[in-house]
1. Here Rg/Rh (Cα atoms, Kirkwood Rh) was calculated and came to 1.22; which of the structures I, II was it taken from?
2. For which of I, II does distance in nm of label points 7 Å out along Cα→Cβ at positions 24 and 56, calculated from the coordinates, equal 4.9?
3. Match the computed value 2.9 of distance in nm of label points 7 Å out along Cα→Cβ at positions 48 and 64 to one of the structures I, II, and report its label.
4. If helix-only ellipticity at 222 nm (-39500 (n - 2.57) for each DSSP H run of 4 or more, over all residues; to 500) is calculated from each of I, II, which structure is the one that comes out at -29500?
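Derivation of every value follows stated rules applied to the coordinates shown; laboratory data play no part. A quick note: this is a predicted structure, and the numbers were derived from the prediction, not measured. Cβ atoms are built from the backbone, for glycine too; each structure is taken alone.
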Structure I
Amino acid sequence: MNLLQQTPLFEELTRDIVQQAEQHGEQRGRIQTLLLQLQYKFGPLPAEVITALQGISDPETLNRLGLAVLEAPDLNTFRRQIPSL
């Protein structure tokens, strides 16, 4: 192990990078689950819906949309819940 790896700054940066990677993975998982739920309920999705959902990074928005898919009677109703559409 070299001296750089033994410094508090290196350890802090490493922790931050790992945390960001974990958060990104969780976000991708939420989006993937949401897309699967939508496809199961409504069939094939328009590209703009997929793109809009993939662009969402706020966990609370993704949680809200996860509940909205359960209540939406059709895709157009759900689409109105997506902030960027």
Structure II
Amino acid sequence: MNREFLKNAGVPEDAIDKIMAENGKDIQAEKDKAAKTVNDLTEASKMILTCKTQAAELQKKAGEVPDPREKEKERFARSGGF
């Protein structure tokens, strides 16, 4: 919305000032909401990255832990099976 449009529509100048002030408040409120959403998205992205990093570290550690089933297989093989 702009002043020219309102002026051409025959809206009095004092009413235009009030309309523009209210419109400015509405625009600022939407900008604030958008900024909060961007901030929330940034924080969520950081959390996702942290979780991915932690998951990769846990997977690496899990690969370092011996599989207990392997010991059973070895013991079974040494005992000659059934």
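1. Working: I: 1.22; II: 1.71.
Computed on structure I.
2. On the way: I: 2.1; II: 4.9.
Considering all the candidates, the number was obtained from II.
3. On the way: I: 2.0; II: 2.9.
Derived from the structure labelled II.
4. Values: I: -23500; II: -29500.
Going label by label, the one that fits is II.
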